[in-house]
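In what follows, structures are represented as structure tokens.
No lab work stands behind these numbers, since they all come straight from the coordinates. Given the structure is predicted, the values throughout are model-derived calculations rather than measurements. Cβ atoms are built from the backbone, for glycine too; each structure is taken alone.
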Structure P
Amino acid sequence: MERHEDTVFALSKLNHDGIEKTIHEAYHQKGPGRPPRNPLGIFKALMTKRLRQIPSDRELYRRLWNDSMLRMICDIEEREKPYYPSQLTRFRTRVSPERLERIIARLLTELVRGGLIRDETAAMDATFIKAYSKRDSHDNRRGASDPDAVVGRDGRTYGLGYKAHITANVDLDLHLTFTAAPANE
């Protein structure tokens, strides 16, 4: 029961008005077409997936069928089916990375104000991501088919690719920021 209580606590600390407004920008409000399936509920389901470290959308779907407390957290009524994995994928696509970035920035601000995230519990790491490109014959520092990829450190050797810079909250295992950059930055 404690696992649900921390998720409920985290989601109850949020100011849903700004998040809901940003999410609803991606959906039609009136006119022809089927009404959207509770976008804020889908967002809560994805947040719960992240906070509970549920590995996949399919696993979240399975748990939403069986766990009444999880259904309550995600605003799914008793008579409703849980959010299907394709609905979660369409939500991510429709809301777009830019809107999700704004939502996450607002969410992090709310979590810091609420005292759930403290500055001293963050960790940062950079990981090399190999580019699937050969080096350009005219400029050996760049990729031939992927000009954004550059040569950078890959452990003990050098490789062509990118660096993923990730900042995470150690206590919650929550990613705070993610930046992809050329491998030499």
Structure Q
Amino acid sequence: MELPEGASVKLLREEVVKCPVCGKESMKVSIYSYDMPMIGPVIMVVGKCSECGYKFVDIRTWESKGDQKIEFKVEDEKDLNTLVLRSSTASLEIPELQAELTPGPASQGFLTTVEGVLQRFKDIIEYLCKDAHDEKEKAECEKRLEVLKEMLEGKRKFTIIIRDPEGHSKIASEKAKEEVKRSEEGMKK
């Protein structure tokens, strides 16, 4: 991993635990902190099993903001380069595409650009198109792929909405609108 000048990754903790796949005590888990430009402090958790090869990577902002909603309007090609950090607890939606990534039990956080988010959706939709059962489904898939192509080329405006109940996600733009719902317990502190 190439780091910007003056940046450093700090190892916070490392241990060997039981692998969730093979069940052996052979999974090395490392937790790092990193002050990332444009995002701020993040925590990265990296795990790899030396027996079966299972691995995972998770990333999240250091600070939790509470139940959070982030909305970002992509208006031109320049916005496609905006950084997006989606934590493992967050859902990510593009309403204009009628598509959403939701977290599951094995969900991993990711750091990418808006273009990278679109590419993830494109990969999923292409996979689903191959499995289309009839002409109507296939036509709907092709229509979504055409809309996605226009989005990737910066020719179509769209919105990215992240909902994160733990508040560990971020879109690195001043244009990103963030709402935080504080629980009553959190307000008392």
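Numerical summary
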quantity	calculated
Value 18.5, calculated as Kirkwood radius over Cα pairs in Å, assigned to which of P, Q	Q
Top of P, Q by relative contact order in percent (Cα under 8 Å, 6 or more apart), largest first	Q
Answer label among P, Q for the case where mean count of other Cβ atoms within 10 Å over residues 42-49, calculated from the coordinates, equals 22.2	P
Origin of the derived value -6500 (helix-only ellipticity at 222 nm (-39500 (n - 2.57) for each DSSP H run of 4 or more, over all residues; to 500); candidates P, Q)	Q
Given 1.00 for FRET efficiency 1/(1 + (r/R0)^6) of positions 82 and 162 (r between Cβ atoms, R0 = 25 Å, to 0.05), calculated: source structure among P, Q	Q
